[in-house]
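Participant: Take a look at these structures.
Just so it is clear, none of the values below were taken in a lab; they were calculated from the coordinates. This structure is a prediction, so every number in the text was calculated from the model and none was measured. Cβ atoms are built from the backbone, for glycine too; each structure is taken alone.
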Structure I
Amino acid sequence: MADTGFVQKEKLNDFLNELSKDAVVYAPCLEGDTVIFKAFDSGTTLCLDRPANNPPKLVVFPQSETLFSFKYKKDAEDPRKMSVELEANTDFPRAIIFGARPCDAKGFRIYDSVYIDTNTPDPYYKGRREKTMIATLCCSAPSPGCFCVAVGGGPAHREGSDVLITQLEKGYFIEPVTEKGRAILNVPRIEDGEQYAEEAHKRQLESHDLVRNPFAEDGQPKISRALFDLDEFWEHVVSKCLSCGACTYLCPTCYCFNITDEQALNNGERIRSWDGCMFSHFTLEGSGHNPRPTKFKRFKNRVGHKFLYYPEKYNGVIACCGCGRCIRHCPVSVDISEIVSYLRGPRFEFTNEPPESMGTDTNSQEQKQ
């Protein structure tokens, strides 16, 4: 078997149709002017020219899923007694994520540490992850807001990917990264890619130097605890935030969820759905007390989780892949890379005025909620 493959540009749809025979293929597709990950079929329009608005995490960690169904049954001999029957479906279909970006693939490694590499693996995430192949497309140019190189990634980063794909003038160079990924070389419509290897590797190196690095001074997004614990700093830098939560839903590394039971008279379902720390109800307790009642405390927690708490627990790994989605899709352009850049210490001395480039909105108490 060849070590690499190549698919001619005009044969890409045929190649994806071949992949679809044995697995559900998710790919970035056009819906109007928006690019989203969805199941690929002959009626969809593939779009590989720009990253999808949403990350492909929904394939392995669905936005909403039924964990199990339950049914109450009375004891025929003693009606005072009742049993509960549970039924969980963990027979997940094979899936292929085609056209994820390196930052998307790296995001799955953040999930893996939480949901798989633990004494109590999550059977739903683990089951889907094991049956999913991730075929990643190298970025040929940076997108607005992205800063992947600053957090240990890059346009051709391999972490989390099973296959690495490089777009060339005539088609797509395909390079397996894992044993799972090698299976893609057996798919019809693919040819030996050896003659394109040098061109592909050159293209990968060229794209790396185009990505911005907001932490270029020392190469590390380590933040100052003194500034991090200063509430006045957060009140200023996130004053314009709307608490809409789009940043959490569009983030490839955010994994918070809520669980609800939807119940009829004798039966029901337990459902897991995405949730986000930027929502005011996220930490609301039954007593009515909320330990993070204002948006600046919620945003402080979001940044702290990615750049302090997660690295402290998982050997220095930063829980941000630098994809830039939270920056370019934020309705008021809150820039997490800019905030972390200020948080790194002496370069920024706190005054009663916010950092000039961030801008603020001053609607006092209502704006803080």
Structure II
Amino acid sequence: MVLSYYIYKYPYKIIWHLKNIFIGNNEFVFYCADPLDYEMFLPIKKYLNNVTIVAKNKKTRKYLESLKVSYKKMPVFPKAVIMGRQMPYKFPVKKIIKFGFDHGLYQFKSWTSARNYNEFNVYFVSSEEQVNLARKNGITTTFPIGYPKLDKAFNGEYSLEYLNEIKNRKKINPEKKTVLFSSTWNVAGLSQIDKWINRISELSEEYNLLVTVHTWTDQKYISKLKNIGGIIYLKEHDITQYLMITDVFVGDYNSLIGEFCAFDKPVVTFNVPESEKTIPAIIEMIKKISTQVENFDEAKDAIKKCLANPKEKSAERQKANRILFLKLDGLAGKRAAEKIQSELKANGFQI
């Protein structure tokens, strides 16, 4: 830990204990580090009462204000906290009941230190297999719930009528198939955006083209994408509804590949070389569930082949889904909320 942590830690602990002694404490907060964290928390929040939102920074505060969501700023001194990041050090009192969840699906990136997870009372993950992987890494606090971010796709909230409204709003041509291009963060050679960003417009006559990239992607790429004609650049933090209306997904090494796999539709991926940032099991899974290509010309051919035979890798996708997800029933958020309520009660928290 850096020096600033210790400067922050001890005054925080003193204030927290004084609050508990002289005022009492029954505050439950959601620490929101990023707009995506809030979107991923919503399927859990709908089943919980009296959760105060705490915004980490100006970007997050601005986003919450746009949604007319009230919030607090740090520091806060709650009895319990939930967060979408491995940041328990922000609340450096052992008696604070802590819940965490991943802001990405499954294990597309390596676990950090086991300590970062074991300081939580409960850390939510997407599947039993992920729990097993955590144990092998010395992590003992994981609890499988599925993936709340996809709940709306499977609980009927994103109905056919709603999806048609999305298509109309985005002016998606019903006579064309829809292809979504995506890319992970452009670090460590994982992103393959350079292989398609200069040529994607070649497909605009034949397909509806949706595009999304990692939030931290270099601004030069984002600016360029916003100015390419014939594509729809998705600004939303949660694009589940767009995955549902997509016919073929094109990616590289991003967890959105796993999210799209839930819908059992064709995937094309640009081959990504193994590195210290990749996980061999994920590289192998991506190979099995997708048609892999080396360049844009191969991608064009692969998209056509996928549309001609969309069920070709269906068995592999369904197998992957059993690894990635506990269930795809639209109730992951409810399972998380029930576990939270049970843990709070067991720790004497007045719900």
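Participant: Ranked on distance in nm of label points 7 Å out along Cα→Cβ at positions 134 and 310, which label among I, II comes first with the largest value?
Facilitator: II
Participant: Just checking, which of I, II has the largest value of mean count of other Cβ atoms within 10 Å over residues 78-85?
Facilitator: II
Participant: Moving to a separate point now. Comparing distance in nm of label points 7 Å out along Cα→Cβ at positions 166 and 206 across structures I, II, which is largest?
Facilitator: II
Participant: Upon calculation of distance in nm of label points 7 Å out along Cα→Cβ at positions 190 and 230 from the atomic coordinates, which of the structures I, II produces 3.0?
Facilitator: Of the options listed, only II reproduces it.
Participant: Continuing with the same structure: Could you figure out which one of I, II the value -6500 for helix-only ellipticity at 222 nm (-39500 (n - 2.57) for each DSSP H run of 4 or more, over all residues; to 500) was computed from?
Facilitator: I
Participant: So if we calculate distance in nm of label points 7 Å out along Cα→Cβ at positions 86 and 270 for every structure here (I, II), which label has the highest result?
Facilitator: II
Participant: Looking at distance in nm of label points 7 Å out along Cα→Cβ at positions 70 and 102, point out which structure of I, II has the largest value.
Facilitator: By distance in nm of label points 7 Å out along Cα→Cβ at positions 70 and 102, the leading structure of I, II is I.
Participant: Work out the source of 35, 33, 17 here, i.e. which of I, II gives that when semi-axes √(5λ) of the Cα gyration tensor in Å is computed.
Facilitator: Of the options listed, only I reproduces it.
Participant: Right, another one. Using distance in nm of label points 7 Å out along Cα→Cβ at positions 46 and 318 as the calculated read-out, with 3.3 as its value, let me know the right label among I, II.
Facilitator: This value belongs to structure I.
Participant: Additional query: Say we calculate distance in nm of label points 7 Å out along Cα→Cβ at positions 126 and 142 for every structure; which of I, II gives the highest result?
Facilitator: When distance in nm of label points 7 Å out along Cα→Cβ at positions 126 and 142 is calculated for I, II, structure I comes out on top.
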